[in-house]
Structure P
Amino acid sequence: MRKKVALLLAAAMVAGAVSGCSGGGSTGKAAVNAGGGSSDNGGAEASEAAPVDPANYEVTEPITIKWWHALEDQYSATVDKVVSDFNNSQDLITVEAEYIGSYSKLNEALVAAHAAGTDLPALTVESTPYVAEYGAGGLTEDLTPYIEASGYDVEDFGDGMIEAAKYNGKQVSLPFLISTQIMYYNKDMADEMGITMPTTWDEMDAFMEKGTKKAADGTTEVYASIIPGWDQWYFETFYLNQGVKIINDDQVTTDLGDEKAVAIAQKIQDWCNAGYTYWTGTAEDASSNMRQNFISGKALSVVHTSSLYNNYVDQCDFEIGMAWLPGADTKKQEIGGCVLLIPSKNDQATKNAAWQFLQYLCSKDVNMTWAEGTGYMPTRKSVLETEEGKAFLEKKPAFQAIFDNLDLIYPRIQHKGWSQLATIWKNIMAEVMMENGDVPAGMEQMADEINDVLADA
């Protein structure tokens, strides 16, 4: 059974990207072309690579590199340990970790550095939907020759993860930290109220009503759930599982203005107006406020990332449960987290050092360190087949809700214009939900603006 779990996990997961900073003189033999990729090791837009010479990818001189990441304070101890262990494991490479902020802030900084061609990190993380955008823009180094030169076992991640880290067939990133959407719930409160977590969209009305506690004046004391509005990832599966295609097969239109999409948004607004839930919006403190409401007992459940399991367990004085998001026609959820990528405009010596550190970050031992120290899931098949991997589920039994549904976890939507689409979507949803806007008009506006972006992409 555990081996089956391991195989399902690897087939289902995708990860994010890590960034670093440049430094040191080039000792490699590849010449950097005008587009930022190297002519013989293949940047994202480089021509077909020549036969790989492992010597071209070796680190031969001392070098200091920067690693950009989006791992918040709760992960700092693990970040410090991993970086320190790597620096102490060899004599040539010194890694300096730098927290940039959220994935969106990291994206802004990375795109700006790439455009300027200066102050790039050696290695960076980034959220999985950015892979296509970065690949199309020539920002990412093609890792294929590095993989061939080192004999790195990418198949241990599984086909689903590896494909999600590619652009146009090129391996422009590798999986790093993996998560999925989940409903955290207060098991003590749920038992007290006689509530079973909903498994389908049709069960949500009853759950929202029963799971809400109101004061005598009608104000909400305990919300049944809270829906994050700062990232469309948390609620886009509500649409996908009801057959709403956010990007149609033609790649130039969306279904978000259709009748079914309008009905979903209207239902969420009805829950907000009834006081069963609230829409967090996109403010900087939206996530922390939501978390605090759950921790303090003001919410029965919250929709959030599975990667914050440790954080919730450490702060809550009640038993934490995890439930799969309610489905409809399907019960799909999407991989979250980040991949690791190497910016293409760095010199070859910096790229080689970044590759060494990237391999370390994704190694079997370190993969387990991340899983235990952060709440992210193990990503390597071989890890889950070890005694340490088997013990993971025993230490974190709430993850059974995820492991039971591993075959329903899918890669996120990949499109080079995704960051624009996501901004349009979440901003209009915030306006509709938080200002009680006209739902059909808002969804029509959303679809029109997204169609314009898709047409120009």
Structure Q
Amino acid sequence: MRERSPWQPRLAQNSTSPTDQLVQALSEDILSGLLSHGARLPAHRNLADTLGFALGTVTKAYGILEKRGLVRSVKGSGMFVALANSRNRTFIDLSQNTPPAALTSRSLSTTLTTIARRPDMDMFNTYAPAAGHDEHRRLLAQWFNGLGIPADYQQLILTNGAQHALSVALSTVCEPFGRLYVEAQTYSGLIQLSRLLKLTLVGIPMDDEGMDVSALERSLDEHAEKGGAVYVTPLLQSPSTRIMSLARRLELIRVCRERGITIIEDDVYRLGRDAGLPQIARLAPDITLYVNSLSKILNPALRIGGLLVPEALYSRAESMLRATAMMVSPLSSAIMEQWLVDGTAETVTLAIEQETKRRYELATDILGAHVYRSGQPSFHIWMPFSREEAQSFYKAALAAGIKVTAPASTEVSEQSDQSGIRLCIGGTEFDQLTQALLTLRGIAEQLKQQPDPFPLFRL
């Protein structure tokens, strides 16, 4: 005789269906640890009799929970909890958009030892100029030149990473409560920063080339916009990985120039020179603020970013910089200098590029038709879904022990019909990444085959 489960459901008294109530009750008890991993659940008929539900209601609820990875059916034995207590679990994190680890402890030790042997005490004992020391600006300008963008170091400001560069750029060209035009799906950090600066975000629809410039033009005309700013990531847009064509970039420049609009170009995902797709800042340096960062393409702990500013805006940008940070860390600057001079930066970037390609091929092979293919390897990929599917996928992935980017965090507006899931494939171990992708493929297939009509459990 089978051992009966001692679990007693606590059904919410709300207007949802009996199936939804049961799914919610079981989900909450599993996630809270009240029902531990491996615990037997009541038999279908026993639970139906206890609750006064139809047998089909319990069967449907168990099926939904099994699809989400919370329970598993063992033939001849019953239904069991498949998820370990979330408080004691280790998640596979695919939500942090970091590059693959390519810097070795030996390389870092060598760099720090070299700096320690010949420390520049003038640099460490005094405040640096707000925009950075000239020699450091020259070095970063040379790096930018290697990426295909002519950079005058006298128009380059050093920042504490790309997020800081964006803060300075927005403060330079946007007025409080003004409108900032962005892709309908955009970088979550930009959304948060815009809220802090009290900017009104206007989400512009996207197609396979990124921002729909025709839609942007209509929106600018509708608002009678003269001045203001547009924020875009033309190369491997986050989160969607779209790539803006040269023709589209030129059209964006035309629209913005005619209306006196400044462009903020985020180019942090560029690993090397791409002569076929020049940066917007290269095509229109007089109306473009260009953001890039060594943190994204070398090492996330190296908080060195750069903001290339049109000459007419430089003084204002420097003032905004002084209001947000006194200077870039002297130690980070010294590390940057050493890496750019001794070739470490080039070596690490090449290794990251190769590993990114390997991971991108793995992800696209496993996920197949579920992933959007930009045609260029990147350390984040995009899975298009409807808004409802994206939310279901996110919560089902979390239930399976995998963190992905929350879909709402990249949505400019809840009214947008363009949604999906960003997976960050650069930061986790390769074996864990493989495991996670296989699990996520199963979730995606289930969603496409049998859409879940019930809201997922509340976490």
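Quick note: the coordinates plus some simple rules give every number you see, no bench work behind them. Nothing here was measured: the structure is a model prediction, and the numbers come from that model. Cβ atoms are built from the backbone, for glycine too; each structure is taken alone.
A few points about this structure:
- Structure responsible for 14.4, with mean count of other Cβ atoms within 10 Å over residues 188-195 calculated and labels P, Q on offer: P
- Structure (P, Q) behind the derived value 1.00 of FRET efficiency 1/(1 + (r/R0)^6) of positions 316 and 396 (r between Cβ atoms, R0 = 30 Å, to 0.05): P
- Structure responsible for 27, with relative contact order in percent (Cα under 8 Å, 6 or more apart) calculated and labels P, Q on offer: P
- Which entry (P, Q) yields the derived value 1.6 for distance in nm of label points 7 Å out along Cα→Cβ at positions 236 and 348: Q
- Structures P, Q, by FRET efficiency 1/(1 + (r/R0)^6) of positions 276 and 364 (r between Cβ atoms, R0 = 25 Å, to 0.05): label with the highest value: Q
- With mean count of other Cβ atoms within 10 Å over residues 108-115 derived as 17.0, matching label from P, Q: P
- In this comparison of P, Q, the computed figure 0.75 for FRET efficiency 1/(1 + (r/R0)^6) of positions 252 and 300 (r between Cβ atoms, R0 = 35 Å, to 0.05) is attributed to Q.
- Answer label among P, Q for the case where Rg and Dmax of the Cα atoms in Å, calculated from the coordinates, equals 22.4, 75: P
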